[in-house]
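As structure tokens, here come the structures.
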Structure P
Amino acid sequence: MIINLLGIDIAKNVFQLHGIDVNGKAVLKKRLSRDKLAEYIANTPLCTIVMESCGGANYWARVFQRSGHTVKLISPQFVKPFVKTNKNDAEAITEAASRPSMHFVPIKQVEQQDIQSLHRIRSRLVKNRTALINEIRGLNLEYGITIPTGASKVKTKLCSILSNENNELTVASREFMNNLYNDLVEIEDKLKNLGKKVQQICRKNEDCRRIMKIPGVGELTATAMISAVPNPNVFKNGRHMSAWLGLVPRQHSNGEKQILLGISKRGDRYLRTLLIHGARAALSKYKNLDNKYGRWLTEKECTLSFNKAAVALANKNARVIWSILSTGNEFDLNNQKVAA
């Protein structure tokens with residue numbers, strides 16, 4: 001029994017294995033518990049192992065790589081068309097991986113997963129802070145107290161509200177507001193600590209320092225990008241990475257003509273959001289520069305709306321990031337190109 005391709009349907013406790021030979025014939029169908037999987041794979045002759053890129057996939061990929069196997073990850077959306085009725089996903093995984101045009105997901109190292117975890121935690125805290133601020137505004141409004149627009153003004157205003165004994169707040173409501181104030185302070189302290197960690201990562205990582213020279217790419221975007229793209233060479237060119245981020249137009253075409261629609265919005269929504277928000281800031285700051293870059297921004301804003309121009313710049317930045325990460329070169333703002 002010589003296994004050429006081994007598909008593994010990973011789960012929490014029980015794993016399904018499906019192996020095929022070079023002719024595509026099934027030579028292995030097996031179920032293993034979690035504590036026996038690593039040992040079994042370590043004793044299996046070297047082959048190509050394929051899994052869906054779901055929870056735990058990066059961990060198992062690193063474990064199998066240490067045993068000498070070639071490991072590939074496939075996006076679940078590409079496996080689903082091959083799932084048969086009453087059949088396990090492991091067979092569908094091997095079927096999908098056999099396709100010559102299949103695109104695989106790069107495997108993340110532990111350091112990249114740490115950065116990604118940091119961004120996930122920070123994103124949750126930002127959402128919690130927004131929800132808390134909205135709650136504070138709404139509750140105070142019921143007592144006839146308004147709070148100015150802007151998250152930065154909420155803490156200061158809430159302090160003055162709590163110190164004012166002439167407003168409509170009762171003893172109970174003051175206690176509630178004081179607890180909400182403490183919750184807000186705690187969240188902001190956590191966000192500051194995470195921000196310091198992001199800065200430390202940027203100072204130590206050479207790729208971050210290089211891509212942060214691009215207008216509209218800050219510390220958050222740089223660290224999120226290097227965690228999401230462990231190997232830029234998995235993309236053929238910058239446009240492929242931009243398409244992966246959902247920043248290129250969708251096409252509705254027939255044999256006669258091609259119709260371009262809005263951006264596809266596929267891929268990592270968080271990364272795409274960071275790139276577009278950064279592009280908005282860069283568009284406002286650099287559009288009046290008297291060089292090729294500034295003239296390009298001015299032309300885009302004149303021919304398109306501001307938001308469309310920002311998306312165009314985000315698309316451009318994604319391509320430049322790919323070029324910098326894949327070649328190791330530097331960004332030159334004056335010449336508007338990636339220069340050696």
Structure Q
Amino acid sequence: MALADTLKIFFRIYFICSSLTGNIISEINKKNFKVFRFNVKLQKINIKHDAEKTISIIKKYGNNNSMLILDSYVLSKQWENSVKPFVQKLIVIDDQPNRTHNCDLLIDQNLSSDNKKYYEKLLPKKTKKLLGPKFVMIRKELNSLRRYVKIRTFPIENILVSFGGTDTDNQSIKILNLFQKIDSNLHFDIVLGKGNKNKKYIKNICSKQKNFSYHEQINYIGKLMLKSDISIGSSGSTAWERCCLGLPSIISICAKNQKNTANELSKRNCVINLGDVKQLDGSDYKTSIDKISKHQLEKMSKNSFKLVDGNGTERILGHILDMSLRN
């Protein structure tokens with residue numbers, strides 16, 4: 001979404017999306033982008049049929065200068081081979097160097113130094129690669145808040161809890177159930193997506209506790225990050241946003257594609273990585289908060305803020321415009 005918001009200044013933007021669980025189609029609609037929806041289930045995606053439907057949309061709405069940006073863990077070289085002849089340039093966003101691609105530009109914001117080596121075997125030699133946190137795509141509204149960032153230090157008073165749109169492993173509930181039993185001066189901002197199946201239960205808990213504030217499907221997450229001293233959450237895309245605003249984090253791995261990000265951020269002392277979310281309960285998060293030192297908190301905040309400068313989207317835009325002008 002951050003990239004689309006930047007590209008719309010120079011290009012007409014269309015989205016082609018599958019109606020999978022956790023999709024952001026409603027958010028795309030709010031931004032007034034045109035969306036073409038494919039009603040399929042993940043396990044039933046027919047690559048040939050999907051490519052044919054995509055090509056038909058390109059033929060109808062595109063032109064000789066059209067570019068296609070693919071962001072999918074399911075589609076790869078087979079699909080790209082079919083679609084690529086119908087666009088000027090094909091751009092792939094990926095963070096899992098485990099399958100081949102046929103694209104002109106590949107964007108992977110992950111930290112791993114091994115990714116460049118892996119991609120050498122997975123991409124055509126002519127493919128341009130934009131790798132690493134220099135190319136993390138941060139929304140403009142978050143980037144604009146960097147000027148107000150202060151390095152976090154003791155005392156820890158405000159904690160942001162956010163495990164993405166669905167929180168399928170119910171970490172928010174585990175944290176709430178523990179801390180509502182403890183007499184604490186900590187204040188918790190609990191952020192849920194509309195897809196969270198336990199939101200009524202969580203909202204009810206928050207309404208009974210003075211130190212719990214409930215937020216659902218919000219557009220002001222950046223402001224909550226700014227006021228927080230530390231965050232508890234997953235190591236998904238929001239991990240980069242927290243880094244951009246210098247917010248130290250206690251994170252867990254909620255999906256396989258989050259493992260690399262979690263491990264690399266931990267190596268760089270930006271986060272405390274608790275590992276596999278399925279092995280955790282509320283006490284694990286509390287123990288991490290209790291053990292953290294003033295020096296560690298300040299170091300995580302400084303390292304995070306330095307790692308993600310918020311200009312990744314603009315850098316990508318520059319490369320895309322350069323590609324467009326060269327043809």
Structure R
Amino acid sequence: DDAGRYVLPDLPAAGYSIWVRGYGLVDSQKVQARPGQTLDLKAVPAPDAKAAAQYYPAIYWYSMLKIPAKSEFPGTGPKPGGNGMDAKMKSQQQWLDVVKTDGCFTCHQLGDAATRNIEKSLGQFESSAAAWEHRIQVGQAANGMIGSIGRLDTQKAFALFGDWTDRIAKGELPFAKPQRPQGKERNIVITLWDWNTPKAYLHDEVSTDRRNPTVNAYGKIYGSPEESTDFIPVLDPKTHSRSQIKALVRDDDTPSSKDNDIPNPSPYWGREAIWDSQTTIHNPMFDQKGRVWFTARMRAPENEAAFRVGLVRHEGLGRHP
């Protein structure tokens with residue numbers, strides 16, 4: 001309320017660490033408490049703009065990335081005959097689409113601490129551009145990252161990302177500042193759960209039939225772990241519990257992401273193949289009866305001989321397996 005009092009509702013009986021976080025602040029000291037207690041927490045103003053910016057959403061940092069000028073489009077192909085930009089790249093908006101919605105940002109929260117900085121564990125490089133060229137070639141996702149960056153003027157893209165991290169390393173901060181919630185926005189309570197494993201990620205999740213959002217009310221939530229694992233994570237938001245369901249393939253020779261090439265070791269996992277998925281599950285859906293459906297791989301990509309007559313393969317369409 002206007003006196004700064006608030007309630008954390010529906011918490012299960014357990015011990016909690018409670019602290020104050022907000023834009024323009026730094027985290028207050030954590031206090032241990034249980035439901036039913038009344039606490040008097042003190043906000044801690046950030047001592048300077050740099051300290052405050054560490055709590056900004058990643059996109060505020062990512063917005064500092066410089067982009068090619070409109071005059072550089074459309075692309076005319078490789079140098080020396082062209083301007084270096086792929087001839088398929090027709091506009092500045094298309095370039096932005098690759099580094100945001102349909103490219104880098106699809107999988108990575110660019111602008112978070114892990115991406116706006118060059119970690120020492122990545123190695124030593126002559127320039128930040130060279131570090132970025134190496135960075136996208138690490139781990140089991142390397143081929144996907146290489147494919148995305150290849151849709152741009154690759155060397156220019158590395159230079160722009162290197163410039164971005166260089167300016168941040170020198171102390172440059174986001175030009176925009178997020179605003180704190182106002183009015184009724186302050187009444188929103190968001191509950192988050194860690195409901196997968198450290199070595200898995202989620203492509204998507206589903207809680208209801210999108211055509212009828214009352215289906216599965218208060219029911220379990222199902223995740224799609226895509227390339228990371230065949231174990232579907234399941235969250236019960238009522239009991240704050242999680243479980244897993246093993247997704248199966250039809251054919252034993254179905255490919256696995258565990259066999260993905262690792263051009264360079266990950267700064268976090270080295271050459272360990274942490275992904276191990278045959279089903280590469282994504283796009284979960286609830287139907288009107290409350291049943292869950294997943295798009296998944298169940299066999300090798302080649303069709304049986306009887307179904308290959310007259311077919312023409314189309315490679316490199318950017319589709320999932």
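Using Cα extents along the principal axes in Å, for residues 134-205 alone as the calculated read-out, with 53, 22, 18 as its value, let me know the right label among P, Q, R. It was calculated from structure P. If P(r) over Cα pairs in 20 Å bins from 0, in percent is computed to be 23, 53, 23, 1, which of P, Q, R is the source? Derived from R, not from the others.
Here distance in nm of label points 7 Å out along Cα→Cβ at positions 238 and 270 was derived from just one of the structures P, Q, R, and that gives 2.6; the source is P. With distance in nm of label points 7 Å out along Cα→Cβ at positions 46 and 182 computed per structure, which member of P, Q, R shows the largest figure? Between P, Q, R, the highest calculated value is found for P.
Of the structures labelled P, Q, R, which one yields 0.40 when FRET efficiency 1/(1 + (r/R0)^6) of positions 110 and 310 (r between Cβ atoms, R0 = 41 Å, to 0.05) is computed from its coordinates? This figure was derived from R. To test your reading of the models, identify which of P, Q, R gives -10500 for helix-only ellipticity at 222 nm (-39500 (n - 2.57) for each DSSP H run of 4 or more, over all residues; to 500) when calculated. Traced to structure Q. Each of structures P, Q, R was scored by mean count of other Cβ atoms within 10 Å over residues 14-21; the highest score is held by P.
Bear in mind these aren't lab numbers, they're just calculated from the coordinates by the rules spelled out. On a predicted model such as this, the values are computed, not experimentally measured, just so you know. Cβ atoms are built from the backbone, for glycine too; each structure is taken alone.
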